[in-house]
Structure P
Amino acid sequence: MQIHPSIETYSGPPPVLTMGTFDGVHPGHHALLRELVRLAKALNTVSVVLTFWPHPRLVLGHDPEKLRLLNTLEEKTRILSETGIDHLVVLPFTTELAQLSASEFTTHILAEQLRTRHLLVGFNHRFGKDGVRSEELDALATRLGFGLSRYQPVEVDGQRPSSTRIRQLLLAGRVPEANALLGYAYSITGRVVGGQQLGRRISFPTANLQVNERAKLLPPDGVYACRVRITGKTFGGMVNIGVKPTVNTQMDHRSVEVHILDFGEDIYSEEISLEFLHKTREEMKFEGLEALKAQLRKDETEIRKLLQRHGLPT
């Protein structure tokens, strides 16, 4: 897959194209992209995904503090690279772009600049300042001379996967259900930074994570079983998200820290990824460090059992 940071860097043949934010790149997206690749081969041309960054809501100010992304641009690019598409074009989303009507966007960007041969859209896809109804898009395709087809939704265990629904499940702590709709384990990536070193004093050293993307969704406060990816290796881990109420009086500060099982290396400043598998309990406040340590032992026993179910050696 070739990556283009702007429309101007794409110089391939007139493509079969689809577009969207693709946050999460869930099974519904994958089904659409398989059809995109099939159509491109049938028409003897290339497949192009046009996506937008930053997320339009962050630019337009539509409750940006409430928006939480399932994927960073780097994560989305990595997942899309595994789908078989030929080109990914990242269109910088600006307030000027947001002012384009659907007709202007289709004419100037899809037809004139990308020379789209065939447009594939999801069944409920809307775009442009004014949105575009189905019959209006049909008329635009006819006038501008490109093919048009729509892809119907898919279901996973009787549910239609959607980025909104996946966010709702994650924010409710229902991690296995969210992962089922995602098609993979939800993850966050960040760099290990210095902490309070409390974990070492109670024999549960933790790596404190500085998450790379400010708008990235963090699961709710609590304790989680996770897979930890470090420099190509995989370990089990127990993650705490929250304000650490036993030792931290700054209640407006959320932290992400992971105790990596059977691991003793210094990974300060390393980048690691956490893949969430289960939420095991809510964050709790303890009478003191001994009570905290006793609970952590219980957490470790439970989390090791959960990790075994996911094929991780413990």
Structure Q
Amino acid sequence: MTTLYHVLGAKQFDRELLDKLFGSAKEMEQVAARGGAQRFPNKIMSTLFFEASTRTRFSFESAMHRLGGRVIGTENASQFSSTIKGETLEDTIRIIAGYSDLIVMRHTDIGAAKRAAAVSGVPVINAGDGSGEHPTQALLDLYTIQKEFGGIEGLHIAMIGDLTYGRTVHSLSYLLANYRDVHISFISPDNVRIPSYVKQYLDEKGVSYEETTDLTGLAGTADVFYQTRIQKERFPSPEEYSKAEGQYIIDRKLLELMKRQALILHPLPRAGEIHPEVDDDPRAAYFRQAQNGLYIRMALIEKCLTEQA
């Protein structure tokens, strides 16, 4: 599959499409460095965010501006859209599709992006749907790993923290299934383990993985440490949150156990699970990772709008 219209989930990406997208993202780095290009001067992108966002919304909006397009939208659609009056998501999307050429949507409900795509007359990009998926974050994560290591095959990836509600982990796991000899270590408290449906997909694709609670024991063997926040807002109760909070922290002590060429990633925002003393270490790539989000999203916008045409 080399075409792309909607971006709804990580499973829709195969190796050929990933290679083309990453090649385009590399080109977009140069476009952005030159201040942008007028590739879509007559196109309008709508950003419809029902959940709070900094990196995802700003990088998408910056990406559209860098490509010469325009942006309309709301950062608090749950309050500043007609859904507060009882309008269905489907009706909202039908209306917004008539005003724009592309919709980027973040929603609280799993599957909301697919519902939107089913009625939209323009491409829809999933910018996160509850605890389901976050495909564009996973794409920039994977792009960062490829840039930093020069490839992805043969790497040992440790995913740490909230693996039940961590949609970025789900999407990244699906994308990693496109590469050979990748091993994933899922490291989490017992009450936020990786969901069975993610493991089932990895089993079907023949991906090697393990589940453990021991971060220290794997610190010297993993190539990538993908740390995630324990998402208080997604837990069913404060008691369940307290069971998981604060168990895994990357600090200077853990750095001393890591490989010299290891990589530390985080989808951000962080909430204490990476100590600020780690920031100056060359292995800390999470701010470079966030910057790569601009280039990946520029590449996605270009591909979606080109396919639309």
Legend entry - Computed 5.2 for distance in nm of label points 7 Å out along Cα→Cβ at positions 39 and 239 - originating structure among P, Q: Q
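Looking at structures P, Q, which one was helix-only ellipticity at 222 nm (-39500 (n - 2.57) for each DSSP H run of 4 or more, over all residues; to 500) calculated from, given that it came out as -12000? If you can, show how the numbers build up before the last one.
Values: P: -8000; Q: -12000.
Answer for the origin of the read-out: Q.
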Inset, instruction - Looking at mean count of other Cβ atoms within 10 Å over residues 151-158, point out which structure of P, Q has the largest value. - result: Q
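Work out the source of 34, 58, 8 here, i.e. which of P, Q gives that when P(r) over Cα pairs in 20 Å bins from 0, in percent is computed.
Numbers: P: 29, 49, 20, 2; Q: 34, 58, 8.
Here the read-out was taken from Q.
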Inset, instruction - Output the label of whichever structure in P, Q has the greatest value of distance in nm of label points 7 Å out along Cα→Cβ at positions 7 and 119. - result: Q
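Output the label of whichever structure in P, Q has the greatest value of relative contact order in percent (Cα under 8 Å, 6 or more apart).
On the way: P: 16; Q: 20.
Result for relative contact order in percent (Cα under 8 Å, 6 or more apart) over P, Q: largest is Q.
Please state which of the structures P, Q yields 0.05 when FRET efficiency 1/(1 + (r/R0)^6) of positions 23 and 191 (r between Cβ atoms, R0 = 25 Å, to 0.05) is computed from it. Please list the in-between numbers first.
Numbers: P: 0.65; Q: 0.05.
Working through the options, I get structure Q.
Out of P, Q, choose the structure whose coordinates give volume of the Cα convex hull per residue in Å³, for residues 159-214 alone equal to 117 when calculated.
Working: P: 117; Q: 65.
Answer for the origin of the read-out: P.
Bear in mind that the values in this text are calculations on the coordinates, not laboratory data. Quantities reported herein were computed from a predicted structural model and do not represent experimental measurements. Cβ atoms are built from the backbone, for glycine too; each structure is taken alone.
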